1. Ranked on distance in nm of label points 7 Å out along Cα→Cβ at positions 63 and 263, which label among 1, 2 comes first with the largest value?
2. If you rank structures 1, 2 by mean projected area of the Cα convex hull in nm², which sits at the top with the largest value?
3. Say we calculate volume of the Cα convex hull per residue in Å³, for residues 199-294 alone for every structure; which of 1, 2 gives the highest result?
4. Thinking only about relative contact order in percent (Cα under 8 Å, 6 or more apart), which of 1, 2 has the largest value?
5. I have 0.10 for FRET efficiency 1/(1 + (r/R0)^6) of positions 39 and 135 (r between Cβ atoms, R0 = 30 Å, to 0.05), calculated from one of the structures 1, 2. Which structure is it?
6. 1, 2: which one has helix-only ellipticity at 222 nm (-39500 (n - 2.57) for each DSSP H run of 4 or more, over all residues; to 500), as calculated, at -22000?
7. For which of 1, 2 does semi-axes √(5λ) of the Cα gyration tensor in Å, for residues 143-182 alone, calculated from the coordinates, equal 22, 11, 8?
Structure 1
Amino acid sequence: MKKSHSILLGLAICLLLAGIIVAITFRNRIYAWTLGDVPALYAKAISHYKSREYQEALPLFEKLAGIDSAAYSKFLLGDMYYRGLGMDSANYRKAFDLFVASADQNNTDAHNNLGVMYLSGHGVQADYHKAFRHFQYGAANGNAQAQVGLGTMYRHGWGTARNSSMAFDWYRKAANRGNVDAMNNMGYMYASGFGRLMSAESALYWYQKAAALNHSKAMYNIGALYAEGRGVERDLQKCAEWLTKAAVRGETTAQFNLGNMYYLGKGVERDLVEAEKWYRLAEEKGHRNAKRFREHLEQHLDIAELDSTFAVHLIPE
């Protein structure tokens with residue numbers, strides 16, 4: 001009887017261990033099975049995400065991200081945590097963990113976002129060398145935004161030796177893939193003579209390509225070219241027109257400079273109400289000089305000094 005009991009107990013333990021092994025081995029499949037129709041669930045989540053119905057998309061992606069192989073769902077959920085979409089505030093820690101899990105499965109978007117986090121220090125200790133490596137992986141595997149990031153690392157010498165020629169080449173690769181940030185940066189490189197010969201005409205070409213795709217910084221930069229008369233005849237009226245296009249899209253530097261143009265009557269009729277409006281919008285976005293200039297305007301201070309230093313300068317990414 002004792003022997004029979006021991007055999008039964010041994011068999012029970014073996015079956016239990018076998019069950020545990022099977023559960024561990026097929027955990028991912030079992031979990032996916034509990035979700036039901038995974039493709040339909042994913043399609044529903046993506047539909048909500050594209051429609052900016054983030055609160056509806058969030059719980060669906062949280063379910064999908066539990067699937068080991070769901071690299072892109074992990075990335076999108078991480079992106080939602082990073083930007084605080086569908087929730088009260090951003091959660092950089094969760095975003096970082098999800099990006100790491102997605103990057104471990106070779107998702108280049110996740111590598112790019114990890115590069116951004118290490119570069120900015122959002123949710124992690126800033127580390128230019130780690131940022132460089134993540135951008136480098138994404139860029140080498142064809143991710144256009146990572147190519148822009150890598151170009152910027154080379155341009156500034158962050159995490160690597162400064163190399164304007166390499167920066168130019170990576171921006172060009174990304175621009176040829178249709179990346180508007182890269183197009184704007186190509187304009188800046190040509191306008192500044194970084195990596196290639198200086199060419200205002202080539203700068204204008206790339207700025208116009210980006211502006212046609214609604215890139216607000218490129219719109220501002222076209223205005224700056226008109227203000228300086230680089231590659232085009234100097235025309236402050238056209239400068240104001242381009243700055244307005246950028247300013248209404250929320251470009252802070254354009255808002256501030258447009259305030260200056262209305263304050264001084266440069267390219268537009270002098271209008272202090274318009275000047276104050278644009279200064280306030282720039283101030284709300286944290287522009288460091290907007291508050292001071294608005295206060296000058298409100299105190300009716302002499303504008304002669306401002307008039308003598310008026311300039312609209314190019315900005316990179």
Structure 2
Amino acid sequence: MSKYIPFTDEELYKAHHSSIKDYLESVGETVLRSGTEYMWEKHDSVKFRGHVWYRHSTGDKGTAVNFLMEFFNFSFQDAVITLLNGNYIASSKSRPEDIAKMDLPVVHHKKCNIILPQRNSNNKRLYAYLCRTRHIRYEIVEYFVRKNLIYEDKDNHNIVFIAKNKRGTVKYAGLKGTMNNIPFCRELNNCDKKYSFKHIGTSDTLYVFEAFIDLFSYIDLFLLDTNWKSENYIALGGLKYQPLRQLLDDYPHIKNIVVATDNDLNSSDGINHGQVFAQKVKKLLSDTYNIKIDVPTQKDWNEMLKNQRSEKH
């Protein structure tokens with residue numbers, strides 16, 4: 001159960017009356033106009049105007065706070081903090097009954113309870129896939145194995161990649177297959193989508209990637225001759241803004257961001273999604289952080305690494 005935070009009446013009002021459209025766009029979601037309202041592309045039965053939303057398929061409705069609870073599995077406290085951008089002052093004047101008076105839909109927060117696959121007795125398939133197939137240097141892979149951020153599962157020999165919060169609790173975990181002819185990647189049940197694979201160091205620079213394999217590849221290509229273990233890295237598991245925002249909130253020592261997402265020049269829809277996302281991050285965060293965009297000359301950093309290795313042999 002989330003710790004009770006005595007928000008002020010003004011803070012509660014501000015959070016509940018936040019723009020749903022602005023929040024969705026800030027986490028990379030597509031919002032479409034629907035008459036005088038807006039529609040969420042991912043859930044086209046959900047319409048909203050300002051801070052109020054309505055789901056036509058179920059009749060559920062509420063404010064911005066309930067929206068985050070319903071569709072992003074936030075607790076009430078986390079939803080309010082997120083919509084306030086972390087700017088709140090604890091006060092004894094606000095009580096739980098103040099919330100009840102607002103006549104809002106009741107939504108229960110699902111507790112995160114990830115069941116990790118059993119570890120294999122060794123990581124042979126993991127090393128074979130990352131070092132031989134993906135051409136990543138052994139010392140990089142070994143470092144993340146020793147940090148307990150990746151391991152090989154016993155039953156299927158997938159790579160399990162893990163994300164923890166600041167207290168060291170596992171909040172997110174995914175699986176990456178190690179068979180070349182069967183592409184496989186998915187996240188485990190009950191993941192908290194505010195987190196993704198990361199490494200936190202002491203420097204003030206954060207490198208942002210789509211996948212952990214590209215994170216490893218970038219280190220191999222450009223950072224091995226530097227103190228690379230002191231840097232900060234995040235693999236978003238796609239083009240998700242929310243894990244990036246959570247990391248920045250959790251680690252205020254970061255001042256510089258290098259966005260190194262994919263270069264999708266040959267995408268099926270003709271949109272360079274990785275670079276569209278990079279520009280969106282720059283627009284959202286350039287007032288607070290020094291933003292640099294580093295674009296791979298091929299689709300992603302692992303493609304560049306594999307080609308570099310093949311040219312040397």
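The numbers here are math on the coordinates, done by the rules we state, and not lab data. Small disclaimer: the values here were computed from a predicted structure and weren't measured. Cβ atoms are built from the backbone, for glycine too; each structure is taken alone.
1. Structure 1 comes out on top.
2. 1
3. Details: 1: 81; 2: 93.
If we compare volume of the Cα convex hull per residue in Å³, for residues 199-294 alone over 1, 2, the biggest value is for 2.
4. The maximum falls on structure 2.
5. 2
6. 1
7. Values: 1: 17, 9, 6; 2: 22, 11, 8.
Corresponding structure: 2.
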